[in-house]
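Asker: Structures given as structure tokens follow.
Read-outs throughout are calculated quantities, based only on the coordinates presented, and are distinct from any laboratory measurement. Small disclaimer: the values here were computed from a predicted structure and weren't measured. Cβ atoms are built from the backbone, for glycine too; each structure is taken alone.
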Structure P
Amino acid sequence: MCIAVFLWRAHPLYPFLLLLNRDEFHSRPTTPLGWWRDGDGGGGGDGAIEFLGGRDDKAGGTWLAATRDGRVAFITNVREATSLSAAANSRGHLPLRFLQSQQNPMEFARELVEEMDSYNGFNLVIADVGSNSMVYITNRAKSNSGDDAITEVSPGIHVLSNASLDSPWPKAQRLRHSLKEFMDRHGEREEVPAKEMAETLMTNPVKEEDKTLLPGVYPPDYEYQLSSIFVDIHAPSGRYGTRSTSVVLVRRDGEVKFYERYIDNEEWKEHSECFRIVQNVDETDMGQDPAFSSL
């Protein structure tokens, strides 16, 4: 289970800002934040697209990655009572497929709809920051139509947990409120510190005491354990919970900062990467369009 909160086209300095907690078993093999190419273990490969993100070494995909041309993709699983299909394709490859493609977000989404049944439940957000385009895709929409499965993301603050985008789960509501408060304190022209954001917003261990407000997909005690933004569960099957926190800050001038705080051998570490989007982007266009809205 993961949770992400992001700000899209609603801030004069940051057209895109994202914080994401990845929840997973601590024993699952993982490579932390870095530049890598799909299929070669992070090495060479002439002509291969280079990704920046963490890597799931078991299935080979990622939960969040970006490219130098300003494309970003992240994914969460859908919380379901039914068992996962062992024959399903790996959901972690979906972000990579978008980043490798030459399609814009809507084109990729419309093509993906035709094969969504081959995956377990997912929520996928894909974006091309330079063209102000972001799309949300899920294969657990209310109906099986493409119209329900694809949503063009509107400007503002959004939260994605393990249900549909902006579902009002208690921890999602807490996280949305916390991000708005944080951004209000820093104002519209002040740079925000990635590490402080991660520690302030994404380490909240508060759980929902009113169990009637929880999703009710899993048994009540397990739902309660999962109801915090930062998850830490010691179970018979192993330790499960928040293994990493990622922060992606994209400035209007095309500068990108990617920060990750992650656990390695039960010790918390951190790493950052910075780059500038490689494309001819008019600085006045990134995040400044007719749909621009303030918080």
Structure Q
Amino acid sequence: MSINKSLIVHKELSYTSSEHPLQKLDLYLPPPSTSTEIECYPPVVVIIHGGAWRSGDKNEFTELGRKLSLYYAVAIVNYRLTTIDTPEIKNPLHVQDVAAAISWVSSYAKEYGYLDDRIYLVGNSAGAFISGQLVLNSEYLNSYDPNLLGKIRGVIGVEGIYDLINLLESYPEYIKFVEPAFGNDKNILKSVSPQYISFNTKIPPYLIIHSLDDELVGIDQSNNYFKHIKNSGGVVEIETSLKGKHDEIMQTNELIQKITEFIITQESKEASWNQVVEVAMKSINFPMF
């Protein structure tokens, strides 16, 4: 798929006042619209990388950001990690960083030209865990804006971890990255896992994607989380048809297709977006895969 070189990229934007090297994001903006039929601003997709809370970087998803920014604004977020050199970085600092990034994305929407109340989260692996924490436990987003959770219109979890208890039962060796970030108290591991977070407020629609070829995280993580969201009254679907290993999925055009279809479905529910989607699909000759 060809990438339009006229897209706009802003690198290394600080989303806090600390200037910490990992509290930054990259912003990819679509080429300026040439349509004279309607003036509109796109939704924004926030991508949260994985890496077991100890590694990973936004630069891994540069190509994904460029491809998605044909249709949407895209923010790819870094957050502080739990490493040998930074053992003081522990839960909830990871999720608090991403909450700060989402607040920044919403606050700067007008300046960069996208919608502040049409935010979509795409979390990969540990990033899916973080996105689950954010939408099921409103305290993280509420600390910035009590209306911020309502601005998130959809969540996509890709090859996600959602249950630390189950993860360690299936892969005992994963204690090597779980304990530094969360400790080893089972009550705490359960309380922070999205799988066990009860919610009594409306959450955004959910798409859970999990490849059956994933060699690092079992499908039971996604199957059980799907049941948790559904049984709690959430709108959720699960997709297991994509092919690829744990780290390969985020680089596939098939994933972009699923993300785009999911967002268009959600946006088409908005009356004001019916015309927008029609014009956009004409202009890009969707699909392009």
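Asker: Ranked by FRET efficiency 1/(1 + (r/R0)^6) of positions 6 and 118 (r between Cβ atoms, R0 = 25 Å, to 0.05), which of P, Q sits at the highest value? Could the numbers behind the result be given before it?
Answerer: Details: P: 0.40; Q: 0.65.
That would be structure Q.
Asker: Let me ask something additional. Output the label of whichever structure in P, Q has the greatest value of relative contact order in percent (Cα under 8 Å, 6 or more apart).
Answerer: When relative contact order in percent (Cα under 8 Å, 6 or more apart) is calculated for P, Q, structure P comes out on top.
Asker: Hey, helix-only ellipticity at 222 nm (-39500 (n - 2.57) for each DSSP H run of 4 or more, over all residues; to 500) derived from one of P, Q reads -10000; which structure?
Answerer: Label of the source structure: Q.
Asker: Quick check: 18.1, 59 is what I get for Rg and Dmax of the Cα atoms in Å, calculated from one of P, Q. Which structure matches? Could you put the intermediate results ahead of the total?
Answerer: Details: P: 18.1, 54; Q: 18.1, 59.
Going label by label, the one that fits is Q.
Asker: Let me ask something else. P, Q: which one has distance in nm of label points 7 Å out along Cα→Cβ at positions 30 and 254, as calculated, at 2.6?
Answerer: Numbers: P: 3.3; Q: 2.6.
Source structure for this number: Q.
Asker: Additional query: If mean count of other Cβ atoms within 10 Å over residues 62-69 computes to 20.0, which of P, Q did it come from? Walk me through the numbers before you get to the answer.
Answerer: Numbers: P: 23.0; Q: 20.0.
Source structure for this number: Q.
Asker: Out of P, Q, which one gives 17.9 for mean count of other Cβ atoms within 10 Å over residues 78-85 as computed from the coordinates?
Answerer: Details: P: 12.0; Q: 17.9.
Computing mean count of other Cβ atoms within 10 Å over residues 78-85 on every structure in P, Q gives 17.9 only for Q.
Asker: Can you spot which of P, Q the value 21.0 was calculated from, given it is mean count of other Cβ atoms within 10 Å over residues 102-109?
Answerer: It must be structure Q, since only it matches.
Asker: Have a look at P, Q and say which one yields 24.9 for mean count of other Cβ atoms within 10 Å over residues 14-21, as calculated.
Answerer: Only structure P yields this read-out.
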